[in-house]
Every structure is written in structure tokens, then in C-alpha cells.
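The data blocks that follow each hold one structure.
Read the figures in this text as sums done on the coordinates, not as results from a lab. Keep in mind it's a predicted model, so treat the numbers as computed, not measured.
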Structure I
């Protein structure tokens with residue numbers, strides 16, 4: 001079982017955010033939503049740990065993003 005990391009853990013987060021935003025440039029809302037869905041599935045496959053993925057889904061549903069108790 002892996003504990004979900006909810007603290008900042010991305011190398012050069014501002015650069016990643018800029019790259020993420022640039023990836024969406026010129027896309028319609030539908031294309032952008034589809035890109036996000038593909039990205040989520042690609043990253044979920046890379047993570048592979050089903051329990052960590054369930055924790056991430058639960059955390060994403062909370063307003064604060066904190067893991068539910």
C-alpha cells in the first residue's frame with residue numbers, strides 16, 4: 001500500500017504548470033477536456049497502484065484536496 005503524497009512534490013512546479021497550460025493552447029473546451037482525460041489515464045497507468053489511485057480519486061473530490069479521513 002502506498003500513501004498518497006499530497007505535499008508539493010514536483011520538480012520545478014512552475015515550469016510544469018506552464019507546460020501544462022501550453023499543451024492546452026488552441027484547443028476547444030471539448031479537446032481540452034479530452035486531453036485532460038487522456039493525461040489522467042496515462043498517469044494512472046504509470047502509477048499503477050490501485051490503492052493510491054483510489055486515494056487520489058477520494059482526495060480530488062474534497063474541497064481542500066486533503067485526503068479524507
Structure II
């Protein structure tokens with residue numbers, strides 16, 4: 001397990017599923033698309049639609065593009 005990133009700050013959070021531990025998958029609040037008090041991620045940094053996250057449960061670090069998918073014309 002990785003240690004928490006030095007930039008991890010509980011005041012900067014995001015609610016995206018962790019691709020490693022998937023700890024949100026049995027949570028009724030998360031599955032309903034609501035803000036869960038348990039399954040949040042540290043928002044380490046962001047640049048436009050690209051966010052850099054760390055899961056407090058498994059400490060996995062990843063980046064995700066949050067831009068909506070482009071519509072085909």
C-alpha cells in the first residue's frame with residue numbers, strides 16, 4: 001500500500017469510483033448517485049477536466065478525465 005500523498009487534504013474531495021478497490025459497489029448511497037459520507041476520494045490536483053485522485057481506503061492513485069463524452073454527428 002502506498003502512503004497518503006502529501007497533497008491529500010480531506011477538505012478537497014471528489015466522488016468518483018476507485019478503479020482498484022471498488023469499495024462503493026455495495027453502497028446504496030453511491031449507487032443512487034448521491035454524495036456519500038464514506039466513499040469519497042482525495043482530490044490531489046486538477047487541470048481542466050483531468051483530475052488526479054487518491055482513494056483513502058486502498059491508497060491507489062489515478063487520473064481520470066471527467067469531460068462528458070463527445071457526441072458523434
Structure III
């Protein structure tokens with residue numbers, strides 16, 4: 001398992017990848033999930049941790065499941 005910082009960074013990279021694949025801006029994602037776009041930017045850049053509840057809200061806003069979010073997510 002990766003250390004906490006590496007995991008946070010990888011989670012942010014995954015979020016950005018999925019958001020861009022879906023063609024959704026940070027502002028739009030923020031509106032969909034009632035998030036501040038600056039907070040989302042910090043998450044994507046690995047500078048802010050999120051709760052499981054927030055991740056669930058993000059996934060709902062992206063119209064994916066949490067399982068889909070973690071597909072291809074490396075544990076190494």
C-alpha cells in the first residue's frame with residue numbers, strides 16, 4: 001500500500017482523468033456536487049484529502065460508481 005501522500009495524489013490524478021474524460025469543468029463539477037471549485041482543484045492536485053462521503057458525492061456528480069472510480073487505480 002502506498003503512503004498517505006502518494007494515495008492522495010493518485011486519487012486526485014484519477015479524479016482529474018475521469019472529469020476530463022467526461023468533458024466536465026471544475027466549475028460544473030462543483031455545481032453538480034455542491035463543492036467549491038477551488039477545493040476540487042486542491043483535491044485534484046493532491047493537496048487536500050477528502051472523506052469517503054465526499055468521494056461518493058463526486059462519483060454521483062460524475063455519474064459513476066465508486067467501483068468505476070477505482071478501476072485501474074494502482075495499489076503499489
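Thinking of I, II, III, which structure, once relative contact order in percent (Cα under 8 Å, 6 or more apart) is computed, gives back 40?
III
Work out the source of 3, 16, 25, 24, 18, 8, 4, 2, 1, 0 here, i.e. which of I, II, III gives that when P(r) over Cα pairs in 5 Å bins from 0, in percent is computed.
II
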